[in-house]
Structure 1
Amino acid sequence: MKKWPRTDLVEVLRAVVFRYLKTDVTNLKTGKSSSFDIIQCANWVNIVALDKDENLILVKQYRAGSDDITLETAAGAIERGEEPLAAAKRELEEETGYKSDDWSDLGVVDVNPAFMTNQCYFFLARSCTPSGQINFDPMEDVEVEIFKIDDVKNKIKKGVISHSLSSLALLRFFTL
């Protein structure tokens, strides 16, 4: 299979956290063309964080997209020029006040390659201690909650943890 040719990539909207683009793509087998929507976002990190007792450190926060309070892993955007691991360390400290010297890579995924350009990097932070400095963004209000691993597995099964990337990060950790 070959990549389909893409033409006329046009920016439709530049928003706060994404760019909305339109492009025309031609199917090589049929010769037919159609317009496709593309959302361009920054790459993200999601952190599975464990305290010294092997409890999971999660965050609760309001999400405008779902208009609900979510329970999820610490996470955030990778800043321009920043390495994913450096972003993970920064986001964990900023959102939770926890730090770790024991980091492992849990992999990377394309968030939704059907129409999004970004990737999400997953990291595991072990033996986290509350020795850092919380530093919320102006529109961020986060509550830290600590759970036993089995409690988190049940919260995923029951849909209490419904954020797809947090769920995937945790499931990757559970299958180590």
Structure 2
Amino acid sequence: MTTPALQRGLVLIGMPGAGKSTVGQLLAARWSVPFVDTDQLLEAHSGESLQSQLDRIGYAAMRKVEEDFVATCALPPQAVVSTGGSVVYGPLAMQHLRSYGICVYLQISLATVTQRVDNWDSRGFSCAPGQTLAEVYQERLPLYHRYADLTLPCDGLSPGEVVQSLEERLARSGLG
């Protein structure tokens, strides 16, 4: 399928558990373009896991490290890019990503996040000490909406259904 996403890169943003990596890999394979995960790039660049970095330097410094890295990382042309859920805290990172391609917010409810993700202590989840998942979710919602060129509701959809819905929305939207 020819889609506007093939004319530019496609960037997936959203909460942990939204399916950014899964959907991103499916789209990249379907469109025969590279798949890039900014969390994996950051781990490879730093030589340590996100959780290890977060434990060592704290959430505020980790957000700055993520922003600086994503704002300057080279991305291959026309790739599908999966981002960390906290990338939206970094305006320079988001400026870079939005200039690179179409930003799609894979929107899921707090209930879906809770249902899909159970490894909060090991996945490098960036939040202030004592901050609840519900508080982080509410804090991030306006940021996801601010940076999204397109918002795609994903609750109740399989990864394949998200891919199909996204392709249909991109074809109708004229983005690209």
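Since every read-out is calculated from the coordinates, none of them should be taken as a lab result. Model, not experiment: these values are computed from the prediction. Cβ atoms are built from the backbone, for glycine too; each structure is taken alone.
Structure data summary
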| read-out | value |
| --- | --- |
| Comparison of 1, 2 - label where distance in nm of label points 7 Å out along Cα→Cβ at positions 96 and 152 is highest | 2 |
| Structure from which 18.8 was derived, mean count of other Cβ atoms within 10 Å over residues 24-31, options 1, 2 | 2 |
| Value 0.55, calculated as FRET efficiency 1/(1 + (r/R0)^6) of positions 32 and 168 (r between Cβ atoms, R0 = 35 Å, to 0.05), assigned to which of 1, 2 | 1 |
| Origin of the value -15500, where helix-only ellipticity at 222 nm (-39500 (n - 2.57) for each DSSP H run of 4 or more, over all residues; to 500) was derived from one of 1, 2 | 2 |
| Label whose coordinates, when volume of the Cα convex hull per residue in Å³, for residues 16-71 alone is calculated, return 167 (choices 1, 2) | 1 |
| Origin of the derived value -0.46, -0.54 (log10 I(q)/I(0) by the Debye sum over Cα atoms at q = 0.10, 0.11 Å⁻¹; candidates 1, 2) | 1 |
| FRET efficiency 1/(1 + (r/R0)^6) of positions 64 and 104 (r between Cβ atoms, R0 = 25 Å, to 0.05) - highest-scoring structure of 1, 2 | 2 |
| Which of 1, 2 leads on relative contact order in percent (Cα under 8 Å, 6 or more apart), largest value | 2 |
